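A.B. asks: The structures considered in this document are given below.
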Structure P
Amino acid sequence: MKIAFDALPLVSERITGIGWCEAGQTTAMAKLYPENSYIYNFFSQKNDTQKTERIKQFLNTGIKTNTADFSGYLYRLISNFLPFPYYKFFGSDCDITHFFNYIVPPCVKGKSVVTVHDMVYKAFPETVRARTKYMLDTGLKKSMKRADIIVTDSEFSKSEIIKYFPQYQDKIRVVPCGVDLERFYPCDDRDKIERVKRDFETGDEYFLYLGTIEPRKNIERLIEAYAEFVKNTENPPNLVLAGGKGWLYDNIYSKAEKLGIQKRVIFTKYIPSEDINALMCGAVAFVFPSIYEGFGMPPLEAMACGVPVVVSDEASLPEVTGDCAVKVDAYSVNSIAEGLDRIYRDGNLRQKLKIEGIERAGNFTWDKSAEILYKVYRELI
């Protein structure tokens, strides 16, 4: 088979969870099934060398690149309203083209697969950027109609897609995400952990949140819960909030100051990929009280590092973490505060969750994810 992957999530300035999902599945597939040919398609104008540089890190499994000298932004804008043929830019000789970021453009030759990660723009539209919501409102239904198969990350997300688009139920396949166990593992390098603590000024003990700083991640409520926890705890661990700024983040950044705990709430600078493992392993616990996730990779990555996890009991998070995390009510400050208190004071619980979490995370590898996805492709060819 000749399989093409739309590489927009991999060449963007900042790789998000969607990009890491594509990277994990595509590179694992190329390694497991080398008898096929694989291509990353992306728009890159002649003076744009950054995209070519960004994608190089994913080419060590033999995946080739195929670029089109045109503005990707302009193409997406035009093709949302006019049948501007995709094959005119990327050819017509691929058996399958997979789009990992919700939208299948018009006139794709061969079979097309689209990944729809979640329905947050329908379920919680107030937490989504207006531009993103507009793109999905105008384009997602057409995209799912064009696709031969719709892939999603969890049974929860499948049920959400069916709720809003029941006519596409028979097209949907669940392909869980994975964890890169070469990047996320229990780190026993105390020197590195201590160096990361100094570099990011975390303090000796800390709770860690790692992800985008935006409303649906429920960080304002986490800060309020942490403030309650601090009131009843002598020498409490800090709360470290690490991640890129999303949107509507100003209230999140000011919340700690309003509550008088700004010295204990640490907003870090950018975390290089090579420091994330040590930052996670140095934490007392990983905290992820999100109100909506299609999968929820960060808690699973923390579990792979042997770090006990506190998560909300919303959306896909119970499905992903199983019985290997402390569950809290995402909408209750008291519940989140109690979760922090419980995991901080109970050393036996932390040790139990550490052991169980490592085992749980081992069930979600990119190789397993790629094997499931490949079976989906074989349905089409």
Structure Q
Amino acid sequence: MSSLESYLLEKSNKRGNKNLNQIRSFFSDNDLTTLQNNTISLVGTNGKSSTALNIHHLLTSLNLTSLVFTSPHLVDFKERISTKENIQYDKFLENIQLFERKNNLNLGYFEALFLIACQTFLDNDIDYFICEAGIGGLYDTTSIIQSKKVVITSISRDHTELLGNELKEILRQKINVSKNINRLFTGDISDKLINIINTDYKHINLVSNLRDYLQLKKININKISTVEKNHYLAVMTLDLLLEEKSFNDLIKISLPNNPGRFEIIQNEPLKIIDGAHNLEGVQNLMEDFYRMKKSQFVDLFVGFKKGKDFVEILNFILRNQNHRINLIQDNTFFEQQEVAKIAEYLDKIKQKYQIVSINKFIENKNPSILLGSLYLIGEFKKEI
């Protein structure tokens, strides 16, 4: 285990103290200006990692360089930072520890890796920094960049204890990842929220939304999958940012499947793994599944992280009697919600279920989906 791995392991079970002004002082004013001018920040409830990775892949295919920072990882923390450069992680550890001691600061896991991603970008001749926010935007560590270019992938309810329960407030939290936005790109969000953006955030010079963009391209957004929406959102962003490239140039570039996001791991029987962990994410997942399988019994293998509203997710899943519930047994992944609590609810509504190991998903002979948490997907990938 490297020194950095040991350092991060120590932080994985502790909550760091997050003082944004102190974290900002890690960088010089010139560094912050460089980050502000060259970063594409991504915020949103769902689709951030997929869209960020799509933008990164498109830029690479166009012979432009980029570094992409996403979270969480599935198996290895190095998944969070992707670039063609060779990242010397341990090289940055000494600087970060010195910074912590000097400021009497205990950085969190996310903050430490974010600083490494930023410093790697700054130390190399890289064109774009593609930066996914952690939670929200306004108080997120990535907000220290104050990017001029921001993508909002979607707006729905998640982390309501931090972001509130009203969509207008969730939008406010996310859009305020930066006070310096001059280009805003939005995914498939409601007309009501678009109107709020146009009315309440008039300082933003140019707002481009995916629905209108695809309408101009004669593509009906209601007839495409979530995976395709994330693809088109990346295409729209670069089409409108890169003057020398057009929609036709970008749409020809094939994109790889993003790990753990509607990832088909087997065709017969069909098996999908997806980190969907909130109502909108699960709705999108099941809608995309039924685009492939019109009428089909499916075994759902589910596990949720503590704090998630599993009741509304299960209520949605159980509207369809073709869905069979399998609960992944306790202690399978990080901060897992106890199975007994989920089982208690299913017993209350008289719904059949089984409690199974993650291996049961691997062995199952029926069409199956593993869902509920990216941490669960990560543990599955370690198993195989």
Structure R
Amino acid sequence: MARRPKAPITERDIQGHDALRAFHSLLEPLAQIPVHGNRRFTMQQYVSLLLLYFFNPVLTSLRGLQQATGLDNVQRWTGVKPTSLGAMSESAGQVFDPELMIPILTQVLGQIHPLDLDERLKNLPGTPIAVDGSFLRCLPKMLWAVFRVQSDHRGVRLHLHFDILRQSPVAASITEALGSERKQLQKTLKPGQFYLMDRGYIDYTLCQAIHDAKSFFLVRLKDCSTYEVLQDHPVSEQDRLAGVLKDQGVRMGSAYTEGDLIAPVRRLVIQDPKKTESQIILLTNTDLAADLLSLMYRYRWQVELFFRWFKCILGCTHWLSQTRSGLTLQVYVALLASLLIRLWTGRKPTKRTFEMICLYLQGWASQANLIKHLQNLKPTA
């Protein structure tokens, strides 16, 4: 049976002009970038269309965006003129510089305030940042995204720094799929941070580098790690209620790794709340209370939840461009979409809120419906 052709996109499919105007004004700095040759299609217009793509499920492809440029309402709200598919594809993949998005992301992030989480998280010696990487699958024809040399598998790795207090991504980079997450983190270390990491990041040289950068770390240790106990710290009743079994001052490593980590560190053994028969072993360079460190490591899971939102809800798995530059730009705009939801709602993004925004931009929900939904959201715990 022949596949039924998709119906053309009409003005009825794209509503929510107030939001579109907000997108366009936010991206005003991109309008100052000179266009190449006789092109009229600007980066500001393309990024505005990308935001519309993420928030409107009617738009599912680059061709859909190209059709949208021919609609009167989209032209009025974004300033775009009817653009050919070839010109849009070439501009997105080869002309526009994705790094120009970073100042805009920084600007929006600066307007996002911390949520009301546990009071003890407000007085930490550094900003709690959950660090992790996630694999993004690419098309076989994207030959530059090598994953396995002798196969058609293609992909890249997204490295993310996620602010626990603001529940927002604060830094991102894209590397080869097989690139080292530890080396990438070491390139981007900043002072005054409290890095929360899973055991894929355990590396004594990295831990020492974080300490030398005047930051802190809380990382999960592998069960087979070699160490020497220097001191057993007492475990209080409050620590035990938090699942803490042991709190020890240790020297990590064997004769082969001696000198890689010279900073004073503590080893914590915590009961896994999900598996009563297993334990979680943590390493840190701070003297914070053991029960607080146990709480902090549980918050590390927020970056995993963000990756699930990023891929499954926001849908950043279908690439509109097959070039490295085009893919990176799409990822940055997806991060901007997440920050905008966080800014507008005052809460971390949820599936229901995302659906309401989509319905509004499709014209199926009024602005009053959207405002009522936001007002009825439960306060963030």
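A.B. asks: Starting from the value 165: which structure in P, Q, R was volume of the Cα convex hull per residue in Å³, for residues 165-268 alone calculated from?
C.D. replies: P
A.B. asks: Starting from the value 65, 42, 40: which structure in P, Q, R was Cα extents along the principal axes in Å calculated from?
C.D. replies: Checking each candidate, the match is P.
A.B. asks: If you work out Rg/Rh (Cα atoms, Kirkwood Rh), for residues 85-172 alone for P, Q, R, which one comes out largest?
C.D. replies: Result for Rg/Rh (Cα atoms, Kirkwood Rh), for residues 85-172 alone over P, Q, R: largest is R.
Read-outs throughout are calculated quantities, based only on the coordinates presented, and are distinct from any laboratory measurement. Note that the coordinates shown come from a computational prediction; the quantities given were computed from them, not determined experimentally.
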